[in-house]
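Below you'll find a set of structures to go through.
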Structure 1
Amino acid sequence: MPKNTAVGEEMDRKSIIIRTSIIGIITNCLLAGFKAAVGILSGSIAIVLDAVNNLSDALSSIITIVGTKLAGKAPDRKHPLGYGRIEYISAAIISVIVLYAGITSFVESVKKIIHPELPSYGVPSLIIVAVAIVVKIVLGTYVKKTGEKVNSDSLIASGEDAKLDSVISASTLIAAIIFIFSGISLEAWLGAIISIVIIKAGSEMLRDTLSQILGERMSPEFTQEIKRTIASFKEVNGAYDLLLHNYGPDKIVGSVHIEVPEDITIKRLDSLQREIVMKVYEEHGVAIEAVGIYSQNSDNSVAGKLHNDVVRVVKRHEHIKQIHGFYLDEVRERVSFDMVVTFDEKDVEKLRRDVYDELRKEFPEYDYIINIDRDISD
């Protein structure tokens, strides 16, 4: 999961992404030129389409560079949390380009199926295709590993695409060998299959990047790690309502509620909040902007028993995950707590009323303030 980085580390990340993208551009342009020449000379539509795919990969690398540059702009009044999400937009543009390349390639392949042309292969062309396969495997592995290292979705996607290209090139080589030994031309059909694979990859890339732009749920492992870090302070009896916002691959801000004893001093509470913010940032790279407070009843048998009774009532409803922030105000005879409701529950207000009515029926001596939380994080 991404972490915020210092200025120097951020500059290193950008440099690595740009350098890797430039390597991808040069490699793909060279491969595209060789494949286009081989495809035209041999009359192979599959090899020509493979060359076009290499050009689209080079264009993707250019967009990655531009996106990285724009995403690195300093925050300003209009965008106080920076421009990091531009990297997701650039990834979406790359997805559209891949999708368009697949559609146009499919159209050309269908034309060749309707009006077939026999290819003519030579040993040099087959050698070039074989070399291209090895180059794409090496390039794809390098780009993907680099992308994972610097947390760049664009580089990871480019690496996956390069590996896919190696499979496509291998299929082209097999088709050429089949034609040489049997005289059966599978070029146009293979071109159509390649196009479908490209269309599928482009569609999946676009779906994933749009999902990131909309805002995805953080992984359970990541959120649980943060909560464990917060709960490691002896005064913290629980960490809840962790809400994280992703403003780019390396910038996450959030808020959380903590449950503390009701007799904690203001001085210690202020210090505790600062310590939590610092520790979460140091260990997880997340900037906690706000720490809300739940006051927990001290050693009070009445509150403890009532808490257990409330939990028993709440457990009757399958879409309630938990309650927290429980507090009994014996002077006002009022109970307040937060109730975490899953997204499977369609009528949240009705659920709140049902729980309220059940509690009033069983324990009429108290009034109840029930706040609804959704299970935004695990």
Structure 2
Amino acid sequence: MSELATAKRIVIKVGSALLVGPDGAADAAWMADFAADLARMRARGQQVLVVSSGAVALGRRRLGLGKRISLAEKQAAAAAGQSALMRAWETALEPHGLACAQILLTRDDTEMRRRWLNARATLDALLALGVIPVINENDTVVTEEIRVGDNDRLSARVAQLVGAEALVLLSDIEGLYTADPRRDPTAAHIPRVTHLTPEIEAMAGGANTTAGVGTGGMATKLAAARIAAAAGCATFITLGTRPGPLAAVEEGARATVIEPDTTPAAAYKAWIAGSLSPTGALIVDAGAAAAVRRGKSLLAAGVTAIEGRFDKGDAVLVRDEAGLEIARGLIRYVDEHARRIVGLKSAAIEPALGYTSGPMIHADDLALAASPQSA
């Protein structure tokens, strides 16, 4: 399980069944132990993000609601329970000198490009500051997303969003089996999956709802693993109730790892190159064209003209002086501001605009054309 020990960015999904005790309150002992596990990873330089369920379950207790509640009551419980959830995380992490920050996302935040970029920028800034983002679905305003497996999928989208190398889904079981081991004593554990096939997915069982708080089953975890694999992220499914579940996996405890189909960087570049429709174009001089081909960022100084209308975060083409497409990428300026800084050196951008977003297109957000293409 070396992928977990060497990953630079790790997303960990924690379900309600782990966080919430039989009395409906946060399980302080489990959270304290898990916080020590996170602190160990942070101490060796890894960046960790936690996708945390539990707001509805905690809010249900706070509001005196039963297990069978309406959608409106679920949203009310989420609103009342989110502050309790964050307080529990703060209490667990503070003894290790770790700060956490609440991030509430909706599906649009992971699918609409501009909101996706804003969410990524916020998470990048928090990680750079050494903060542990605690992420949850914004259940108080999103109705259709309060459903089975929600945070399993959300955790995969977060892994995709931040370019994580590892996604850990803490479960009530030690990983994927050939059948449900709670019902079939002959079920065999599967330690590694190189590719998710229909046969593998057919092995997934339903949710374990005996505790009355969990909703996600193995099927939702494999759906999340498929999203993560396409984004270049390895997925680990393992038992969350054991002490130090992350350290235990690194030390050889039973788990299932689902290998990625590519790398995070390659998946991101492929998304830019093939999934986005360009809304404009930047014409660049010979020096800038050569720099882009070498994998460098596109600076305003090398841009000679702007075509089209676009917003910050939109996909644009990069063309050389002969009109050939050499790359496409995500622009960091709206078209009006981009036109005002054409040809300017980096130091002159802030005086011209009153702010700077760095290069026109950062190298990380540039995907080279397979071969130069004419307009």
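Coordinate-derived values only; no laboratory data. The structure displayed is predicted, hence computed values, not measured ones. Cβ atoms are built from the backbone, for glycine too; each structure is taken alone.
Tabulated data
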quantity	calculated
Which of 1, 2 yields 0.00 [FRET efficiency 1/(1 + (r/R0)^6) of positions 48 and 360 (r between Cβ atoms, R0 = 35 Å, to 0.05), calculated]	1
Given -11000 for helix-only ellipticity at 222 nm (-39500 (n - 2.57) for each DSSP H run of 4 or more, over all residues; to 500), calculated: source structure among 1, 2	2
Mean count of other Cβ atoms within 10 Å over residues 184-191 from the coordinates reads 20.5; which among 1, 2	1
Top of 1, 2 by distance in nm of label points 7 Å out along Cα→Cβ at positions 40 and 176, largest first	2
Which entry (1, 2) yields the derived value 93, 39, 23 for Cα extents along the principal axes in Å, for residues 136-335 alone	1
Which entry (1, 2) yields the derived value 1.2 for distance in nm of label points 7 Å out along Cα→Cβ at positions 240 and 320	1
Structure responsible for 92, 46, 34, with Cα extents along the principal axes in Å calculated and labels 1, 2 on offer	1
